[in-house]
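Structures incoming, each one as structure tokens.
No lab work stands behind these numbers, since they all come straight from the coordinates. The structure displayed is predicted, hence computed values, not measured ones. Cβ atoms are built from the backbone, for glycine too; each structure is taken alone.
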Structure P
């Protein structure tokens, strides 16, 4: 058997960059008993003016062959007492370092202007990343929210590396007008995507908590154009291709549905209504985790149409969803319980958390909610991460950019 993976995270909240780097490096060196192969660095946007200094300071103190990272409006990591903390809007530096025996670790930087178009062959994407699909790599991706063409990249990687896990997030800032930063092998980048491919003696498993609960029943799209729902009907339970009711405008369906809700849910629907799009066309009974949650962008009362944050097409099944703090917490807890019951490997080494800027203390009214819940179920796992401008994770076998979501990538040996 190979030497075990070692994974250590250290978090510092010191307001001086040098002092923060010194604190995390000292703790890592005291905890790691083998040479590190990978570092994943997240730094608070409170340090944004010092991003250009971070890599030279880190390189002086920490010698790791492969390093990726980014800036974030909130930072997740382990404090000296071994507790997971979420530091929002204040100076923080979180560094996860891993010793990965028998694992190939390859970092890459992809500016948006070199991405192939979506008609290109899988080989074009493979050449870009430089990793053979037969190695079955797992990906961690960190991207600039404005200049990365991230949806094209996720589609291309799914095309070239089907079955490979991809997790990550879009760099974020705590305030308007602050520049984001991406880091790859001790270089600072201001645009594009940085990432790392891990292949060999490592498994990455995911939890994607979209934080919503369904209301009403499932409907089938009978007419839709681009991202606009024009008509919905109730599908038969036995034959997904036929509908039992006359197709109606989505706004009419929604109005009827809202009338049947409790008073608190009616109020919630005013500001926290979402659409779940079923990903599996053939699954009869749709349940938890089968829907990709998308924003409602607007309505057209004249047509009764609803615009959503994704493309729609006739035949797809949708369901209206609501989100609030209680639902969000219950959703994550359900997924963690399920993961714990199904986990074949109980000795997970480390994990990365990519959580939406719209979660955290602003949603729950208390700090450290998602990370504390994670550690209730996986208490021996070293956790690092950041609050994102969009979260990357799989739903039903394909990779998507999410909002209001917490994505966990959990690493262990096979």
Structure Q
């Protein structure tokens, strides 16, 4: 049995069999969306990360509903802003703008700013504070420095599906597209005052966790439930919430959750990528309903493409895992947008989806950070300029929560 107090694991034969629990998937009848953005809290003068989440939330004085949408994260320098359950990307747009305007009005009063990027250019992870929470305490106790260095910021997009089996199948089929999505969102070239040479260093930090990165291939919901139960019962993870795959089923929300993205540099690009993910999940769901053949894809091909995307961003050359042809990441974005246009029409998000072409046509956020640093020689200027450009409301505007 598991000795949780010191994490020494010895398993008796079949000891987990009687402890297996049922995990019920709460399906959705339509491809609803929920968007989670993780933003850095920075000091307006020094541009360093600021462990101010506690004071910020206390001064916001949120009501019960808003507390679900504006939340703390593992580190006190991180703010999580979530949408309500939305039907369209336009609804998600309105929800995020409303909550972000509330936060910006308060951070302006507190001398703080919000950082839209997947890593901070120069603040050290060793200087950040863990949020006071029993769950986070257990997590840090289990993972030690692998948890403490998670000073990263990502975009997570949930799309509703109708069954657990469908969710698992979509997680399998969407994997070949994850490198393209990562390339489109990449925004983390710097780590602790150094240019890492990567477009997405955050993705490599996340892969240091034992249950992150690409998910294993699973055939159905039953196999997923068995795997989760086994990891919990053998003490490998504390709860199901400690599975951080690049894409995963979410049983409580009844969604496929795509987690591979870096945090894009502004709300507009965030919504464009959200539209791409919603359309892609809907298209794959329709394929399954219509009886499409599932091509086998060797996981190493996806892993190789993910490495290229994390290294080169939109300049990456990606290999089609079905045909073995090579395309630039920009071409893959164009191919996806072209394929998904009819779905976007049905979901009323065509304009948002088309914006992915705009992202692909210009330097991505990693290159834009590097460009500011090359021209100024000051990492603080990277944060100063981009935190100003990413605002959702003009300075001096006021709003109520």
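For distance in nm of label points 7 Å out along Cα→Cβ at positions 66 and 226, the highest value in the series P, Q is held by structure Q.
A value of 98 was derived for volume of the Cα convex hull per residue in Å³, for residues 290-329 alone; which structure in P, Q was it taken from?
Attributed to the structure labelled P.
Each of P, Q could give mean count of other Cβ atoms within 10 Å over residues 58-65, but the derived value 15.6 comes from P. Can you say which of P, Q returns -13500 when helix-only ellipticity at 222 nm (-39500 (n - 2.57) for each DSSP H run of 4 or more, over all residues; to 500) is computed? Value -13500 for helix-only ellipticity at 222 nm (-39500 (n - 2.57) for each DSSP H run of 4 or more, over all residues; to 500) corresponds to Q out of P, Q.
If you line up P, Q by Kirkwood radius over Cα pairs in Å, for residues 170-249 alone, the top spot, with the largest value, goes to P. A value of 17, 38, 39, 6 was derived for P(r) over Cα pairs in 10 Å bins from 0, in percent, for residues 282-361 alone; which structure in P, Q was it taken from? Considering all the candidates, the number was obtained from Q.
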